[in-house]
Structure 1
Amino acid sequence: MRADGSLDHTEETLGEMDVVAASVLSAIGQERERMTQCIIRAMRNRYATVQSRTRTGT
């Protein structure tokens, strides 16, 4: 997902997928409230079936 919570594929492409993982990547450093809103927005997308977080660092 993008930093604003939108997904980075078109609705058409997302609609063709069996599973859509909304993964936190670029927004990971945002403050808590903004990050929460980002995740909520992503999960409201009708094609998002899984929410995940990419681990960074060690």
Structure 2
Amino acid sequence: MRTVSQAYEVYDTTGGFAQRSVFVLDREHRLIFQNTAFQAGNREHYEEVLNVLAR
């Protein structure tokens, strides 16, 4: 898990954990959306992800 979070540059070396983040890849495994400051209590953040998935 650390390797993935390090690859996406969301691993916090100070705290030893990954920041809450959302990444969406297309069928060709290309990154088409990222939110590296995702807040679980923020409805707009969910709506952004759902809009990307609806494309």
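What follows is calculated from the coordinates using simple rules that are stated; it is not laboratory data. Keep in mind that this is a model prediction, so the values were computed, not measured. Cβ atoms are built from the backbone, for glycine too; each structure is taken alone.
When Rg/Rh (Cα atoms, Kirkwood Rh) is computed across structures 1, 2, the figure 1.01 traces back to 2. When distance in nm of label points 7 Å out along Cα→Cβ at positions 19 and 35 is calculated for each of structures 1, 2, structure 1 gives the greatest result.
Among 1, 2, considering only relative contact order in percent (Cα under 8 Å, 6 or more apart), which has the greatest calculated value? Going through 1, 2 one by one, relative contact order in percent (Cα under 8 Å, 6 or more apart) peaks for structure 1. A value of 4.1 for distance in nm of label points 7 Å out along Cα→Cβ at positions 3 and 43, calculated from one of 1, 2, originates in structure 2.
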